[in-house]
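What follows is calculated from the coordinates using simple rules that are stated; it is not laboratory data. This structure is a prediction, so every number in the text was calculated from the model and none was measured. Cβ atoms are built from the backbone, for glycine too; each structure is taken alone.
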Structure 1
């Protein structure tokens, strides 16, 4: 029990450091909050009439529809920013000092993931607050809002695992930063910003099988309609798959980093 408590303290301390590191660097926090917020404002103002298209799901407003997509965008960029910050620590030698200290090696990764999950939580609260301030209703009420927050937070942790794995494998902040366009491509090829049924091929088919589509629909449904058990379970399954992938890749990258130094 004492070892477990010690590991928990290490994870908490490194997670808190990760959060402070992000908020102290504009280049890390801007993609998570500023960019998605501006894009939400532009899309809501410029494409608000899209809800009148035949086949568009019934929603109160385009803002209500877009909230889930903005949360997902912020969450994805939080994972990317976390990977960049982790790679910076590797380049500066901070991670090597952690490796030399008497703490579990994987607690170093878990600390980074805890910080990324906290940023996902902040992003979910931020966009829900924006939605409520500008008149969007949460049809699922408080339980629906809590479900959306939980899904976004765990999604950030899941995506952060992949970012951490890339940082450990490459040890280069520029390489991780170079994934920014890929993050946006994967996100736009999902139903985050537009209903899947109204997409054209091949984007429609890609979005149908994109794990992010399952997650975003699980986040969106409590906002625009109410809690749907099927979509929630599909979102949880997609998140679990990404978590497993991220942890496996991180474990392998960590062994590689310890071996090559």
Structure 2
């Protein structure tokens, strides 16, 4: 999934990159396939319990949840991720089973916050170096299965939240990657035109959305062994080598910085 690049005219130079936006999952941090499976199973149980209490068989409850998954994936492909309250309304409309929102959100958040997540190698020192140098940073992430509070809590626990001037989460806005909207909003928060910002992310939605917004798009491949089962993979031949990031340590150097470790 790629967006066509506008070629430079003769004598025209590419705009200098002065800011960075980053994806979260499988770019800043990852989850192992086994832990991801456990998390998915816990989430599925939380969603299924109200349906089972309402009298649905397990097979029928799972069929309704599969329908929800197909619907949310289709919505995301069109540039929006339904927040949990909207998912609950649709599920209630299909099933006739009311599901208390506050309890479900709290349980989904708690389940995520118990999961074992791992920072991408080199991400923390790279982010610190760029922030200390005054390079404006923002997160642009699609969030479908938890609240914005939980997503920010993860970043805070990793010691990174304070380093980002803005955190744009799809669950808090009417748009999501691959739409341009999240990137345009992040650029406004950073106070830079999109053409002077690079976005680093692991999937096609990251590259497509960033290019639609007029940003530079950098494909991060440092965690590909963990994300290879996700939809939206990037065809390697569709991305130039100069747009590929193998390690976070490369990113500060693209801003002319020497990577510093914590003193």
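Taking distance in nm of label points 7 Å out along Cα→Cβ at positions 57 and 73 from the coordinates of each of 1, 2, which one would give 2.4? Let's see the in-between values first.
Details: 1: 1.8; 2: 2.4.
The structure behind it is 2.
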Q: Kindly point out which one of 1, 2 the value 0.45 was derived from, the read-out being FRET efficiency 1/(1 + (r/R0)^6) of positions 65 and 185 (r between Cβ atoms, R0 = 30 Å, to 0.05).
A: 2
Q) Looking at structures 1, 2, which one was Rg and Dmax of the Cα atoms in Å, for residues 17-136 alone calculated from, given that it came out as 18.1, 61? A) 1
Q. Among the shown structures 1, 2, from which was the value -13500 of helix-only ellipticity at 222 nm (-39500 (n - 2.57) for each DSSP H run of 4 or more, over all residues; to 500) calculated?
A. 2
